[in-house]
Structure 1
Amino acid sequence: MRHEPAGDDLIELLFFAYRDFVGDPDRILSAYGFGRAHHRVLHFVDRYPGLTIAELLDILRITKQSLNRVLKDLIGQGYVEQRPGTSDRRQRLLTCTESGAALAADLTRVQARRLARALASPDATASPEDFLMAMIEPEDRPAVRRLMARRSVRPVRDGGGA
């Protein structure tokens, strides 16, 4: 057995950094009645106009049923359009409408701002842990540090054998 507190720290900080990274767009999306799945679809459809349903399913690694629920919302509220493929009319090609592209840009803007703040932090380039800590809301960092200091170090078992 061996202990890997640095690996544990990275995992834990990644959870906190992700929480805050997606929390910014979550607040915007809630005003539309949308969630993270809507964000993910908007993100890729906006960046890759003409994306097929099959390609989006492959990117997101979700079920067709899950995607259909989200697309129904986005298409129904005028944020995404679908049209038949040019060579294969059975294909559905997805593009953002003007309002969909504007919403996607708003969501990207808040996440880019968070990344820029983290990268501008004096300690962000010192280590991955420092960068992830810089991604967390400044007022939450002391609580995250206190919580992580309380964590008991658990042994990590090697998966290998022989």
Structure 2
Amino acid sequence: MIGRHSLELALPGASIGAVAGAVAGGLTLFAGAPTGMATLSALALAVPLAFFGGLYGVLLGHGVFRPGTFGPVGLYWMAAFPVSRLVQETLYGVGTADGVLTFLAYQAMVSLGFAIGFLWMHERLMPHWLMRRAADNPIAEQLLGTYLRYARLVSARKGARK
């Protein structure tokens, strides 16, 4: 069972996923979809992306992922993003007309771009969130320590190059 301390770590990733899904889904409004359908499309993408974004934060807090690494996060989103898009298309669209496997393969390729953006945003937001929660949350305190060690390592490497 996931406790409150773990769920607190989910908030930054869930927020990023929800906003990204809402914006991407909202773009259907500009494509000429009716407001109700655009709203359904936005929600159908925002909810799974928020779930997977939050799950990333929980997994990060439990040591499955490390700050500053893209490879494992890219693989994570190569699975999570196509599933999120499949949920959206199942509820809203017609994007699977060429077949589900073709659709999923294309979404897996697109997912790496999403993963780069997600990770960039998460690396900017998560340390600030951890600083706010570290006093009350031992998992956040431990993860903040990991971020600080990583920042010192990067700083030392930059200093060695000069």
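Before moving on, here are some points about what is shown:
- When relative contact order in percent (Cα under 8 Å, 6 or more apart) is calculated for each of structures 1, 2, structure 1 comes out greatest.
- Winner on distance in nm of label points 7 Å out along Cα→Cβ at positions 100 and 140 once structures 1, 2 are ranked, highest first: 2
- If distance in nm of label points 7 Å out along Cα→Cβ at positions 12 and 36 is computed and equals 2.0, the structure in 1, 2: 1
- Comparison across structures 1, 2 (criterion: mean count of other Cβ atoms within 10 Å over residues 60-67) gives the highest value for 2.
- For the structures shown (1, 2), percent of Cα pairs over 20 Å apart is largest in 1.
- Computed 4.9 for distance in nm of label points 7 Å out along Cα→Cβ at positions 84 and 132 - originating structure among 1, 2: 1
- Ranked by Rg/Rh (Cα atoms, Kirkwood Rh), for residues 28-115 alone, structures 1, 2 are topped by 2, which has the highest value.
- Identity of the structure behind -29500 (criterion: helix-only ellipticity at 222 nm (-39500 (n - 2.57) for each DSSP H run of 4 or more, over all residues; to 500), calculated), options 1, 2: 2
- In this comparison of 1, 2, the computed figure 1.00 for FRET efficiency 1/(1 + (r/R0)^6) of positions 20 and 148 (r between Cβ atoms, R0 = 30 Å, to 0.05) is attributed to 1.
- Parent structure of the calculated result 22.6, given that mean count of other Cβ atoms within 10 Å over residues 52-59 is the read-out and 1, 2 the choices: 2
Rule-based calculations on the coordinates, nothing more; no lab input. Treat the numbers as computed from the prediction; the structure is a model and nothing was measured. Cβ atoms are built from the backbone, for glycine too; each structure is taken alone.
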